[in-house]
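Structures are listed in the sections that come next.
None of the figures in this text is laboratory data; all of them are computed from the coordinates on show. In this text the structure is predicted, and so the values were computed from the model without any measurement. Cβ atoms are built from the backbone, for glycine too; each structure is taken alone.
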Structure 1
Amino acid sequence: MMVTTLTLNPCIDRMVTVEKFIYGGLNRIKSSRMDVAGKGVNVAVAIHQLGSSAFCTGINYTERGRIIRGFLDSKGIPYDFVDVEGEVRVNLKIFDMSEGVVTEVNESGNPVPPECLDKLMDMVDEYAARSRMMVFSGSVPQRVPVSVYRDLIERVNKYPVLCVLDTDDELFLQGIEAGPYMVKPNLYELEKATGMQFTTYKEIVNAARAFLDKGINIVGVSMGSRGAVILDDKEAFYAHPVAVEVKGTAGAGDSMVAGFCLAIQEGAGLKEMLRYGMAAATASVMREGTLLCTRSGFESMLPRVEIERII
């Protein structure tokens, strides 16, 4: 069963590590690295590294775009992009070793002309007919309407394809109206979408249930160092965080999505879906930059993930 991921805003992540980030002061870099990224690309790479099959589609740019293609070629991941004039954006990630947190400074992405967006719509339609799952994730570049994920999901819902949505702000609010199979907001995105703040896991579950009323089957909520929650219309579970040395958090949420996709492919139940997602995310944060999870790291984390039932 092929998983097709959509990347509308590809990027190159420059991750720099500092011992302790000083806002407004001098920060000396201990190490740095460059990684090809973009949430859809990340999900495809993570799925591939977990031992399953993925296909990349979306937008690429004429300048630096060869870096994206060369990276996917080196991984053996097939792709088909709409090429747009301009250059791939570069995002700066600052990893603070003392706190284990990343500060992100992201470029917005070059404008996409309407004719390129029309071509993308047709391309997504084509690959939806061949896919078991499609992952719509990440930000969008300039001139792409905030309704794009809603429009795309509505368009491909005519096929027997399971759509997963992982984005934020208005892109998320409009996207959920199309009734994707699964959504994966992080806690901050969930609080923004609902206008609420949560102190307990039951509060998170109760708020996320509103998404189920829109035809969404599964909601997964990533909470970083606080773990993760998953629910459907029958049950809900909480995954405790696994204590590991954090080397980089970029792409952890994308690895979690990859773990969820793998669980769905294998016909796992909701509890095991959460275990897969948490194991993949944990295996990802143990690696520097945007290196994402590996199969061996994933398998080593699976027995360490502690799950408890909420409902």
Structure 2
Amino acid sequence: MNAPISEGLVSGIKQAVAEGKDEVLSLLGALIADQKTGGGQVQSLLARHFTDKGCAVETITYRPADVKLVNEFANASVLPDTEETAVVARLGSDAPSNRILIFAHPDAENVRATGDWAHDPFDLRIDNGHMVGWGIADDLAGVAAMAALPAILAATGATDNTEVIFASAPSKALARGTAALLCHHGVDADVAVYLHPAESGAGLGEIKGLSSGHVEFSVTVKGRQPPTTEPLQTALAHRGVDPLDKASHLIAALRRMDLERADRIRHPVLEKAAQRSTNLMISHIEAGKPNALARFPQSCTFSAALAFPRVKAFVRSAPKSKPH
């Protein structure tokens, strides 16, 4: 936005925030209450709110399975066979010199047992400055923060030559809402801001300017029991094929690949913040049963997480004989 960052602008923003606080908290309370029945009214509540704030609002229906992604890690068989709804609201110049996309996801985790809550989880509570309620941290607080912005921008006149696009896009369980808007429904911007509370516990008080790509995977290695019908197999363990031993070789190879990737893939911003641009972490290993220690393990499963920058410009060229 072109407005200078001055004391007057900051003061105007603070005043607009204070004046709209009760209305936004009321909206957040309604979004939380709707989670009790599955969150089916969240998008209609937001569409009505953005319309009331002078935005041009569009409701978009799409199917996640129809949204094709580049370098997709999810198998098509796990994509939801459902129809999802996203809300796009536009505010500002009709002939903008730049566009800002502000987005959040309105779908919370499915409601499970709530017996360990100290009060009704679908009733917004504010205790000692902390908001408590189902779905607040993931991501109804971000949605409510986004809903507060049209009034703030209008009060400060901060949209000259700029179009601000607000997107409430489903994200849980491979819903692919943001990708659907960007790839299939003409949403485009110069800058994007994702409003999601930090999962560090700092909430919206902590700003993250960059995040890595992330994929998780598991590998199961089969073994072979020693040739015996005895339930206690320790004496013949040397004649079995140990899945733990086989898995250890694979893990060692992955660790070598991790070191090679760390040397080859470089992202200056990530390196400045974390001294490394990519990591592979073996985070879980399981084999055998803790109550059957004399039984040869049938298999070993290990799981890992891989972090990486999704920017090809920062990848050093590597020998074609070593694709990773």
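Out of 1, 2, which has the highest value for volume of the Cα convex hull per residue in Å³, for residues 227-274 alone? The maximum falls on structure 2. Of the structures labelled 1, 2, which one yields 11.8 when mean count of other Cβ atoms within 10 Å over residues 115-122 is computed from its coordinates? So the calculation was done on 2. The value 26, 25, 19 for semi-axes √(5λ) of the Cα gyration tensor in Å was derived from one model only; which of 1, 2 is it? Among 1, 2, the structure yielding 26, 25, 19 for semi-axes √(5λ) of the Cα gyration tensor in Å is 1. Calculating mean count of other Cβ atoms within 10 Å over residues 187-194 for structures 1, 2 picks out 1 as the one with the greatest value. Here the criterion is distance in nm of label points 7 Å out along Cα→Cβ at positions 19 and 283, and among 1, 2 the highest value is seen for 2.
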